[in-house]
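What follows draws every value from the coordinates through simple rules; no lab data is involved. Since the model is a prediction, treat every value here as computed from it, not as a measurement. Cβ atoms are built from the backbone, for glycine too; each structure is taken alone.
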Structure P
Amino acid sequence: MLHLFQSLDRFLVDNQSLWRFEPFFTSRTNTLPWLADNTSLCTWLESLSPEQIEHLKLDNDALVETISDYLPQITQIATWTNLPTLKTRGLQLSRGVDSGVPGRKLQQIVSMGEAALNLHHGSEWLEWCSGKGFLGRILASQSGQAVTSFEYQQALCESGQHEADKQGLTMKFVQGDAFSPDSIDAFNSNQHAVALHACGDLHVSLIHYGSQKQLPALTFSPCCYHLIRAETYQPMSDAAKRSSLALNKSELRIPLQETVTGGERVKRHRIEEMTFRLGFDLLLKEAKGVEQYQPIPSIKKSQLSEGFAAFCHWASEQKGIELPEVDYAEYEEKGRQRYWQMERMSLVQQPFRRALELWLVLDKALYLEQCGYKVKLSQFCSRETTPRNILVHATKR
């Protein structure tokens, strides 16, 4: 793992210009940022139609195969990030255990639950940041062992406890703040701690408390690496502390840009909303001389149907800006062109997403090794079920 981390670290540092940018802001200019260093890459990018861009965004293997003609080093990423996928057979769930869980989320929870059960160490469970305890229900019903479900929101604790009691499951919900030192009281040395998609500092706190209490095992899938309290990423392992990478919150979002398509309607709404936002940003810059980006609040998807001009008037009201008379059709078209320019740029960044995510995960894995654990990394489900499918499993030596 240390060798893999060091290789990834060197690679990410050496190729910073290819991934360390924000396509949304970089697309403000029509010039691709690699024109001086890699003209052939830029010529290829400019030749892509919207349909080709969409295809490559959804098929990373095809993207890597094509873009490697201009960036041969890209092919190395696959050898580093090809984690084994755990073999799962599926679980026969007791009646009611899956109550209230949406379809795709249920697939994730069942896959994670089966993985944790197959790798189980200890005589009870700790479900970290449990929500209503969906994962805990599976662990309690399948193993017959007690589950402590730790959750911040009192309403979720009450709902989860009610459902667990109704099903006769040995689950105890504990309301608490994962960032409070008192939360370590939820841990004991008999527990196997689990967490599905614990965000940012939440999985960091799990690692800290779990290793301090020397739990027999921790099994978790990290998510939302940018949700941290510090302004920049705080390395955990000695190897990561020696790295020259100092990742800000924007860069920590890069692994999360990979999404599973939500269908044509969702895709159409995204294109339309981003076109409107990009066009409005250009309108402010060119017609009002506003150089600094003005963040616009979330908008109801139904409002998009009112058109670009209506969006601009709504957005200007939100920001207290008076708009001049402009040709809205012109700026909508500029926004559309800028959208596809942004998507072109993101194709270069795309292959680095998993490499950067693995760098972040390996930092946690190496830290756990320093704390006396044997650590294995794998994928607990397919990318189609969720792109956040990396599983960290640590057992006490």
Structure Q
Amino acid sequence: MINNRLVIIGGGAAGFFCAVNAARLHTQLEVILIEKSSKLLSKVKVSGGGRCNVTHNAPDISYMSKRYPRGQHFVKKTFNRFFVPDTISWFKERGVSLKAEADGRMFPVTDNSQTIIDCLLREVDKYGVKIKMNAGVTALTREGKVWNVALQDGSSLKANYVCVAAGGYAQVEKFAWLQDTGHQIVAPMPSLFTFNMPGNPITALMGVSVEEAHVKIAGTKLQERGPLMITHWGMSGPCILRLSAWGARDLGAIQYQFTAIVNWLPAFNENSLRDEMQDLRFSLGGQKMHHKNPFGLPQRLWHFLLQQSGIGEDVRWADMPAKDQHKLVKLLTAMECPVKGKTTFKEEFVTCGGVQLSEIDPATMESRLAPGLFFAGEVMDVDGITGGFNFQHAWTSGWIAASSIVQKINNEH
């Protein structure tokens, strides 16, 4: 019989958090972390533009759980055990202070993701966690109470406990070794992505961003408000990314071919803006429309919308033809942008899908089908919108898995 050994599959945030907490809580436990690539914590490194968006400054669990398009009820339970204040104090105890920004995102005060990576690596050294790189898993089988983890190089590791923190896979075939343990996999789909609008003249405005836009997907209930950015391939920014997360399954099912309807002035709808326009024609009558942008929109966007409405550079507010005004109102409050395809958002892609949640006990992260097998992070069918939510799920599930494994060992002795 092997002495207590835990093998963690996956060297990302969830895997590391499980490893360092399990090793710290049970000093006699041998913890081995295996990573299929030659890089550790690669998502931590690039998250938040290299600053690492560690978590979200949420007022409570109910608010936080509503930011997960998939897994809301599951995280509601897990956050009762390890939540944002626990994450903040865990890092603080190890010399890393976090700060909250106006939009709720939390970063290390250094604004450098390396701070988080160094902290986790120090913990690994301190508690003697062994790390094995370039070690992809080909099979996971159980004989009696012992797990056998078969690796790509032909070697294998035996363990009493296994925690799968392998992240999301883009193709369902990559989950085969997990399906062989009897688990159902919800088909993976990309979640955070930007909208491609090939050939749309708006792409000439790349780099222009609007603080607050309202975007809905024609023919669905999907809609979001927030900052929007025009890119050389289409549209991005928090508003679009959140929309892509909520619509991940529906938009995938229609091959990312749909119409986004953008309201550049969410304070108005078509009717209220039409009334406003009448007032503006009086109050700004003699001024040229190109020079006078009363809505605070970026100048380049305002000129573009005037152009698209057929309003020339010399047209004054009082002289705007009715048909052009009608066009302008429509473009400002309900501009139709055909979307044909998606682009992965930097390296921060997230997949929805993964191990079916009904097969995992949220109180322990242990498989309900295979004792001694635990899960953490994105390998489960849980995903959050952008803003630190996916990392909080990683810390929470990693911590719960670690504490449950240690609890199990203590109960058995």
Review point. With distance in nm of label points 7 Å out along Cα→Cβ at positions 191 and 239 computed per structure, which member of P, Q shows the largest figure?
Key: P
**Study point:** For distance in nm of label points 7 Å out along Cα→Cβ at positions 263 and 359 computed as 4.3, the structure of P, Q it came from
**Key:** Q
Exercise for review: Work out the source of 12.6 here, i.e. which of P, Q gives that when mean count of other Cβ atoms within 10 Å over residues 151-158 is computed.
Suggested key: Q
Practice item. For mean count of other Cβ atoms within 10 Å over residues 111-118, the calculated result is 22.6, so let me know which of P, Q that is. Key: P
Review point. Where is FRET efficiency 1/(1 + (r/R0)^6) of positions 47 and 383 (r between Cβ atoms, R0 = 25 Å, to 0.05) largest, in which of P, Q?
Key: Q
**Study point:** distance in nm of label points 7 Å out along Cα→Cβ at positions 295 and 351 - highest-scoring structure of P, Q
**Key:** Q
Review point. Where does the value 1.9 come from, among P, Q, when distance in nm of label points 7 Å out along Cα→Cβ at positions 7 and 247 is the thing being computed?
Key: P
Point to revise | helix-only ellipticity at 222 nm (-39500 (n - 2.57) for each DSSP H run of 4 or more, over all residues; to 500) from the coordinates reads -10000; which among P, Q | key: Q
**Study point:** Rg/Rh (Cα atoms, Kirkwood Rh), for residues 79-270 alone - highest-scoring structure of P, Q
**Key:** Q
